[in-house]
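Quick note: the coordinates plus some simple rules give every number you see, no bench work behind them. Only a predicted model underlies this, so the values are computations on that prediction, with no experimental measurement involved.
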Structure I
Amino acid sequence: MKIIIIGLGLIGGSIAKTLSRSEAYEILAFDSDQNSIKHALNIQSIHGSLHSLDDLGNAEYEDSVVIISTPPSSTDKILKSLDFLFNSSVTITDTTSTKSSLNKTLQKFHFPKNFIFSHPVAGSHLSGEKNSVANLFNGKSTILSYHDSVLSKHVDRVTNLWKTLGSNIAVLDAELHDQIFAYSSHLPHVAAYALLNTLKGLEQDDLSDFSGGGLAEFLRLVSSSPKMWADIFSMNEKNIAPAIDDLIKSLRILKDKIGNDSQTLQTFLGELKDFKESNY
């Protein structure tokens with residue numbers, strides 16, 4: 001089966017490196033960064049590349065799987081440009097962590113019967129094909145979302161693809177997906193950026209000599225791609241904004257507890273510790 005990966009970044013590159021180990025797949029890629037293409041060809045994680053996405057309309061790509069693995073705003077543009085593949089034998093999926101905006105695009109095309117949302121819950125604070133690794137998805141969850149009109153053969157292809165990559169499959173409604181990940185993934189990145197912005201405003205320029213590993217571990221989230229996270233924050237703003245409001249409320253509660261007696265604060269912190277150990 002032909003697998004066409006659009007975007008050889010961390011996720012796309014890791015898909016290529018994992019699937020290229022199997023003779024069942026012919027891995028082709030498209031990326032504006034020709035250095036990524038050349039490197040992937042050199043290490044044989046892909047078997048070839050496309051010069052133009054228009055080539056996907058050729059008969060040789062029938063019954064193939066197209067994976068759009070780019071930042072959310074780019075994914076939206078690419079999806080619109082691939083409208084000639086909608087309702088064809090080609091299966092189309094993505095890898096973004098926000099779905100609602102893309103779902104609006106699909107609605108304009110009356111929900112094509114061959115598109116399935118994918119969100120592999122795996123990654124790194126690093127980015128780019130050079131940081132991609134085989135088995136990145138092994139044992140990790142991948143969330144699928146799709147409209148009722150999608151044909152079962154396309155769902156099966158995408159499901160089997162992620163299972164081959166080692167993922168555990170879960171299915172969520174696209175809107176619910178974005179609500180959940182606003183808290184579980186997007187809000188921690190918001191908090192990391194906000195904390196670093198706070199530290200940046202201090203008179204003490206360099207706190208690295210006065211901090212333990214916890215600060216560096218938390219702030220590593222800021223090392224992720226600014227382009228990708230700006231896209232995610234913007235495209236899931238309707239869910240992230242109330243999540244930020246909830247975080248601000250929690251900070252105010254904690255601030256008030258710190259101003260109270262030590263025993264009340266200790267009880268509050270203990271309750272949160274117990275909740276964390278039971279749930280995370």
Structure II
Amino acid sequence: MKTTKLLILLALALSLMACTFSVNVPEVKTGQTRTFEVSEASPPAEEVSSIKIEMGAGSLNLSGGADKLVEGTITYNIDSWKPGVTRQGNAVTIKQSTSTSVAIPADTYKNSWDLKLGSTPIELTLATGAYEGDLELGGLAITALSVTDGASKSIIRFNEPNAANLEQFSYKTGASEVRLEGLGNARASHIEFNGGVGRYTLDFSGINDNDIAVKMDCGMSDITLVIPENVRSIITINGEMNNTNFTGTWTVKDNVYQSGTTGALIEIEVDMSVGNLNLIRHE
């Protein structure tokens with residue numbers, strides 16, 4: 001009965017997603033390709049800075065290695081998308097006008113953000129539209145991370161340990177494909193993830209030297225959770241219309257899955273209306 005209901009709901013959702021709508025929306029014309037330079041000086045090493053990035057449709061490459069607080073280029077070819085930088089003390093906002101976002105960009109539009117961050121402590125906020133993102137935050141000193149996007153295909157990696165405690169980490173997304181990798185290196189104590197329709201992977205590989213509490217609230221989704229061998233995990237699944245698959249050694253009781261006997265504790269609560277949950281335990 002449960003499987004039958006799941007198939008019915010999935011079929012209904014897919015049919016709704018496949019519907020087409022006829023609307024009279026103008027197209028934004030492209031123009032000359034322009035490059036905007038970003039270069040903001042670092043504060044004293046012990047001071048925390050705030051960096052907020054607001055962009056529309058496009059691509060974002062973000063990594064470390066800057067000599068300053070933030071530096072890089074933004075390449076665009078729609079005049080109304082010219083970005084700007086504002087700064088008040090240690091708070092920097094890099095913002096792109098979205099006043100024409102109700103129009104559809106031409107197929108040849110360009111909006112590429114290539115930015116690097118410095119080594120001082122940073123509270124990082126991303127607010128984007130439909131974008132492709134490749135963010136390597138390993139080795140930086142990220143003290144807070146907030147991401148809000150629309151339709152996206154993005155990956156955030158911590159390939160090296162974070163140089164600061166990540167006090168706040170939230171991710172809110174719509175119809176998207178998101179991968180969070182190396183979360184065991186993020187040094188986050190609490191993670192909140194809110195998703196709509198999409199495919200989401202949270203990989204907790206890394207040093208895992210602290211406990212992590214994770215809250216996930218997703219709609220119709222395909223979720224993969226990767227748990228390394230050096231930790232304990234407790235995963236609680238809420239929602240009647242979902243299917244759970246697991247690899248590795250797990251103890252299962254009702255809707256609670258547990259693995260591991262030593263190491264830091266990763267405790268995850270998943271609220272999912274419809275979809276698949278894949279649990280992978282490395283051993």
Structure III
Amino acid sequence: MNGFISVYKPKGYSSNKVVQEIKKNNNFKKVGHLGTLDPMAQGLLVLAINRATKFSSYFLNSNKTYRAKVQIGTATDTDDAEGKVIKTSSKLFSKEEVEIALMSFVGKQLQEPPYFSALKHKGKPMYKYAREGKLIKKEPREIEIFLIENYYFKDNVCSFDITCSKGTYIRSIARDLGKKLESAAHLIFLERTKQDFFSLAESIDIDSCSYKSIIDIDKAFSNLKSLQLDSINSNKFSNGAIVKDPINQDGIYKVYNSMSTFLGLGLIENKALKSKQLV
């Protein structure tokens with residue numbers, strides 16, 4: 001059985017620990033995740049099972065949505081609740097002041113990664129340098145915030161839903177929100193709620209995962225059109241040969257054989273179909 005499982009990662013678990021537990025508990029041959037979550041974070045972690053791991057790269061650049069809570073008035077060295085307090089501020093803010101500062105993040109921007117991150121410097125994760133007291137500053141990277149909604153503010157804590165591009169650090173958003181307010185801030189809660197086709201509502205606990213939980217590979221590509229081939233062209237496609245297609249428009253398709261078995265993703269260019277990723 002090949003496909004994807006939407007798992008609810010609990011706080012305190014590393015993404016790799018979730019992968020290893022589910023692989024061991026179910027005797028899956030291959031398991032990988034479609035985007036890591038920090039141990040402090042919780043929520044949706046999508047796993048690719050067996051041959052679905054071949055399709056993981058199609059989701060690594062997907063947009064993600066999170067539910068976040070930020071404490072205003074205190075900054076930490078990790079930009080989240082697990083770090084040491086490095087700055088405090090007694091400034092008070094209205095709901096409207098914080099909202100204006102927060103909404104200014106919507107759009108494209110350059111973001112500086114936190115010192116405690118898995119990004120590598122000379123082959124070594126930055127968080128390892130930080131634990132040694134060596135703070136490595138990485139060049140800011142372009143990210144995009146598409147939407148911030150469901151904003152709420154009480155007792156110097158703001159909560160909101162945020163949809164963002166790959167590579168966005170919500171911890172950095174919290175840190176930079178404090179700077180915009182000329183105060184301090186850090187992330188105290190983070191829950192991933194959506195990634196591409198997958199949503200938190202469909203996620204299951206680690207202990208509940210089984211072969212019955214697997215979502216078929218092709219269902220994860222609901223945005224793509226389908227293409228069905230006869231037996232001769234199915235064999236050509238599966239063997240990497242080019243199949244003539246004078247009808248359909250250029251683009252990526254879900255390809256099936258005459259028995260409606262999913263064969264993989266195919267690319268049509270100049271009236272010719274070739275395999276892009278086979279099951």
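-2000 is what came out when helix-only ellipticity at 222 nm (-39500 (n - 2.57) for each DSSP H run of 4 or more, over all residues; to 500) was calculated for one structure; which of I, II, III is it? Matching structure: II. Comparing volume of the Cα convex hull per residue in Å³, for residues 141-220 alone across structures I, II, III, the highest value is found for III.
With relative contact order in percent (Cα under 8 Å, 6 or more apart) computed over the structures I, II, III, the top value is the one for III, the highest of the group.
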